[in-house]
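Multiple structures follow.
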Structure P
Amino acid sequence: MHLRSIRALVACLFFCAASATAQVQIAVANPNGAPLKDALVIVQSLEPSEHELFRALTDEAGKIPQHNLEPGLYRAICVFPYSRWRSDVREFLVKTGPVKLQLQLPARVVEEAITVSVGTLTVHVLDAKGQPVAVARVLVRDVEADADSEHWGTTNAQGVVTLELTSTTAVLVVVYRDQLYTFPVQTWETERTVRLK
């Protein structure tokens, strides 16, 4: 009898805990209302302090799997990096009933980018023994790999290539013999020697 009472109490506590949560469904669409697949949704709890609960990608219907959340204040953040869509952030309350949250990603305003050239960078590529490396692919770009900042070249027989620099250039990448090497670069540099180790 005592064991039965304990089991009943545990079952009651489990049922009460489960009923204290509400089902939350989050969907993501574009400005025309069409579902967006592969958008990243991050859900944070804002009580008692801000912390992430989960993250998921949207499916073909623009939805993430349903979650049961306790009553409280939450935030949904939807991002679609490197796309034509801007992020959407929405706070929402969970009470006792189901919550359906529709996020709508606005179109990114494409501004005419003006590439500012600040000169050129001559890169000398050497191998581990200090010998010039010919036919290495070399890239300079900014930290976000914006298309306007990317400039490619190939080293000549002396291991030298000259590339255009923009005001945001920050990274130098060398690809040689199935190996990739990354170096920081400053926009004021005009000449750089790198050694592939």
Structure Q
Amino acid sequence: MALDLTPLEAAAARAGRPGLRARVVPHDRRRGQWFRWSGGELLVSERLIDRCPPAEASALLVDEIVLGRHLARERRRTALALAAVGLVLAWAIATGSWIRQPAGIALGFAVAFHFVRAGRARLSADDEAVRLLGDPVPLVRGFNLMNQDELRVGRWRGKARPDLHRRAERLARMHRLREAPDERLRAARAHVLHDA
């Protein structure tokens, strides 16, 4: 029986990548990516297919596409900041200006802030993905299912994606997924009554 990948294709279209045709590929241990797209083709890691039901896999794909957009925006901002500071530093070195040391420090700060902004981009991408999905549960489940990947170097073992657990915990806390179902229902009713 052929594997139905149309839910992933629909999820890609919902996240802004319409027309992609999904295909399962062997897991690439060096890259550890769940999804890649090339032209009009969506390449899905067989490890993701083995671990995730369709709803969770689709949620992870939506998050990955949204995250790619957010990180691309942050890379552009960082490139502009580095270019501006780099020009000032080059001018300061060429003219022997006193500003070369502060410009060098600013260059280091620009690189450091890139990583801070990239972390924030991951969180805002998760929030946008939840808005697109309409429900945080599949994304949290997908993060938890894929959080089992390990990197092994000799005797050392570590999580392949240590950020997944923190991101899942954050979404569970934000959307009160740990509350009992009747408490969530009461809170939803109170919210609806309050808005009415």
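Every number here is computed from the coordinates shown, using simple stated rules; none is lab data. Just so you know, these numbers come straight off a predicted model, no measurement behind them. Cβ atoms are built from the backbone, for glycine too; each structure is taken alone.
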If you rank structures P, Q by FRET efficiency 1/(1 + (r/R0)^6) of positions 63 and 103 (r between Cβ atoms, R0 = 30 Å, to 0.05), which sits at the top with the largest value? P
One of P, Q was used to calculate distance in nm of label points 7 Å out along Cα→Cβ at positions 143 and 167, yielding 0.8; that structure is Q
Rank structures P, Q by Cα Rg over 2.2 N^0.38 Å and report only the one at the top, that is, the highest. P
Consider the structures P, Q: one of them gives -22000 for helix-only ellipticity at 222 nm (-39500 (n - 2.57) for each DSSP H run of 4 or more, over all residues; to 500) as calculated from the coordinates. Say which. Q
If semi-axes √(5λ) of the Cα gyration tensor in Å, for residues 31-118 alone is computed and equals 30, 16, 11, the structure in P, Q: P
